[in-house]
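Trainee: I've put the structures underneath this note.
Just so you know, all these numbers are worked out from the coordinates, no wet-lab data involved. Because the structure is predicted, anything quoted here is derived from the model rather than measured. Cβ atoms are built from the backbone, for glycine too; each structure is taken alone.
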Structure P
Amino acid sequence: MNLFWLLFSTQGKLDRRKFWISILLLNLSSVLITFIGDNVFTSYEPTRISFLAFFLSKMMPRFYSIFVLISSFFLAKKRVNDIGSNEWIPILYVIALFIPTFMSAIGSSNLIFFSGLFPLFITFYLGLLPGK
């Protein structure tokens, strides 16, 4: 399997197994990179952190998260091709993945949990339906 096709193409179909492996690896790696970056950032004294350390610890995980959002769209699109579902689901999926981040940024901690349920439901919808 071609990695570029998997992460950046809307053509083709993706079975359940490859979908789950891809989604879990992308999201777990994003969480891990963010966790490591946050720990590196907090280990520095705030007045002594260099721009390079700030960029590597805070900005690179955010850029990788954007990559994960884009790749999630392409994975969902291929999965929709396999199950023959609605073509709007990949767009809704990416928006749903972004909503918890938005809720966190505006400081709405009560809604973060509930906004995280919608992408979870879409992931299970895409991941559990059998292909045609």
Structure Q
Amino acid sequence: MMENARDKSPAVHKAAFRRLVEVSAQDADDPISKACWEMVYTVEGIRKQLGRPVWRMNRLRPKIEKDGEIAALEYCARNRTDGFDEVLEYELAEFTAEAIILRFPDTFTDENLRGIARTRLVDAGVDVDAAVRG
């Protein structure tokens, strides 16, 4: 469906892409894990859609395995990644680590980290409230 919509309707294509990402992460145990895996699948999917080499986030996946989703999201927010820029180019800011951190303030209580996340999104021209609502 997503491939059929690509040339006919960009809005339908993006909606189908979002749905694919959500379905891909449906086995996650909790909302933060699900959001983290949606981020991973989004970056990998965008790379595939744009015909770029599909790196399977070879650094982030082992980090998730070793340290968990929360630590991986914190790492991404503290260190601007290529994935951040790729996701913004595709207009899917809600799938950035920064938006996820702001969406779960009870988990990510470090105000400095939340400040970094908010500033990075604002500096990139993102409507932070819309990105956080997802």
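Trainee: Identify which of structures P, Q gives the largest calculated value of relative contact order in percent (Cα under 8 Å, 6 or more apart).
Mentor: P
Trainee: Assuming 12, 37, 30, 16, 5, 1 is P(r) over Cα pairs in 10 Å bins from 0, in percent as calculated from a single structure, say which of P, Q it is.
Mentor: The read-out comes from structure P.
Trainee: Out of P, Q, which structure matches 1.00 when FRET efficiency 1/(1 + (r/R0)^6) of positions 24 and 48 (r between Cβ atoms, R0 = 35 Å, to 0.05) is calculated?
Mentor: Source structure for this number: Q.
Trainee: Now, a different point. Given that helix-only ellipticity at 222 nm (-39500 (n - 2.57) for each DSSP H run of 4 or more, over all residues; to 500), derived from a single structure, equals -19500, which label among P, Q identifies that structure?
Mentor: The value was obtained from structure Q.
Trainee: Turning to a different aspect of this structure: Quick check for you: by distance in nm of label points 7 Å out along Cα→Cβ at positions 16 and 64, which of P, Q is greatest?
Mentor: Checked P, Q; max of distance in nm of label points 7 Å out along Cα→Cβ at positions 16 and 64 sits with P.
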